[in-house]
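FYI, it's all coordinate maths here, none of it is from the lab. Keep in mind that this is a model prediction, so the values were computed, not measured. Cβ atoms are built from the backbone, for glycine too; each structure is taken alone.
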Structure P
């Protein structure tokens, strides 16, 4: 349901007010408070028009990404972007790719996956069926890594993976499991360092510069649109892996997401975070105990 634009876009400042001629330098030269005001209006407009909530995202990250969007779109101000975006859903679709971060790799931080093998898998093997939530799955590298690990540990047939993200294009990539061949060397190194039992090449077929991973690995995967900012608990799970997502949230949204994870996990379920993320200072810190703190692996009390 589309809402009307919040307010007319803020007029561009006159040269006397600080505007500079070049588009590439306009954002950097504008007073920070002007940019920040326009940023808040843009985020509110996106939420009311398109029901996507980025208001709890880290402002530093948003400034960088939206500054790049202005340069690429050859616009001077966020007000101009807001004015066009509210009237042009195709432009919002393009802007959406700037607002969502799609940077990942298979078996990223190999010690995390080794910790899963050694500390978590023995516990998971005691369950007759398993649910694993990959929250903020991006283009699927984390999902496929976990699917391979679970297959090697004999857990594939009893596990349902729930791969969620707010970006439909990312979900489509995750489902396809197709990646550039140029990335495979790094993927393969990570896989072996993570304790891989075979060769990563056993799991994909390469042709024409692309590698397609074996679709049988994700036959029990469910791909779904889900926002950690606005949606509720997705599924009860024994393991939730949400890595390198919370770093793009402010503290309030981090706490909201961690509250969802706490509520979604079964008692003594496991939570994996990114290497630069932590439960320290979280409102939900007491709900978890560290299993492998260096690898950001936690367990619900």
Structure Q
């Protein structure tokens, strides 16, 4: 099933070629590093008391990371976490497109499986749209695991490693390495990022050839085998009560309509951390990595050595 793309402002209907062009510009470094001017209201408004992050600083951050983030979110349905009054106040998820959203946003019509009705979902494809997220107080971006042109066939597998507070960083890092090894045994290379919280994401890109149930079943089988091998450390059910001293191996990001936080996305929590791609070598460190929007100047150089670069061109099949 293909989603029907419509525009809140202007939109391209040639999504596949546009994604390819976007990826090519990112790899070559040919894209401009400046988004169109954005008229922010109250640019000095503080969105996070702990870090002092303002709307203007958030817009500047989105512009700075656009070339790295857009290839992983463009032309996909996205859910947004909006915190118009900052991290200390109420935040809310928004996935449906409305006319009140910035004109640079686009929408894709997706048929609801239960009602059969078409519903307008938000989709983003430009630097202008990314910068406009700051205007409406967006502190998190969560894309689907499939593109607008192939909604029913995901092109990535996501493993969300969610540790109990008692779990040491070394145990979590070794768990990510174990998933990587098992995926390699299945013929799949994978990529790593922080969640911006206490966990890690392991992501394997795949050709969009299988439906959601097939991909979910594969991910489920991987984590169930890990749980069988180390039941005292791993858990594959969502029971909060059973998570003590364990790592929850969440495979449920691989369902239709489920999302995972985007690489380079801020997180809506005090300090406004960032979900950031890592190289596998970085798991050798004994200290858990932590990145923030306010600390961007200190890790900006990482944008030049993108550990997820090969994900954009890697073609591998889930067999």
Hey, helix-only ellipticity at 222 nm (-39500 (n - 2.57) for each DSSP H run of 4 or more, over all residues; to 500) derived from one of P, Q reads -7500; which structure? Q
For distance in nm of label points 7 Å out along Cα→Cβ at positions 67 and 83, structure among P, Q ranking highest is Q
For structures P, Q, which has the highest computed value of relative contact order in percent (Cα under 8 Å, 6 or more apart)? Q
Could you figure out which one of P, Q the value 2.7 for distance in nm of label points 7 Å out along Cα→Cβ at positions 147 and 227 was computed from? P
Highest-scoring structure on percent of Cα pairs over 18 Å apart, for residues 155-218 alone (candidates P, Q) is P
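Going by Rg/Rh (Cα atoms, Kirkwood Rh), for residues 75-202 alone, which of structures P, Q comes out largest? Walk me through the numbers on the way to the answer.
Numbers: P: 1.10; Q: 1.03.
Greatest value across P, Q: structure P.
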For 16.0 (mean projected area of the Cα convex hull in nm², calculated) the corresponding structure among P, Q: Q
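Of the structures labelled P, Q, one was used to calculate mean count of other Cβ atoms within 10 Å over residues 163-170, giving 20.9. Name it. Working shown, then result.
Details: P: 20.9; Q: 14.1.
That value comes from structure P.
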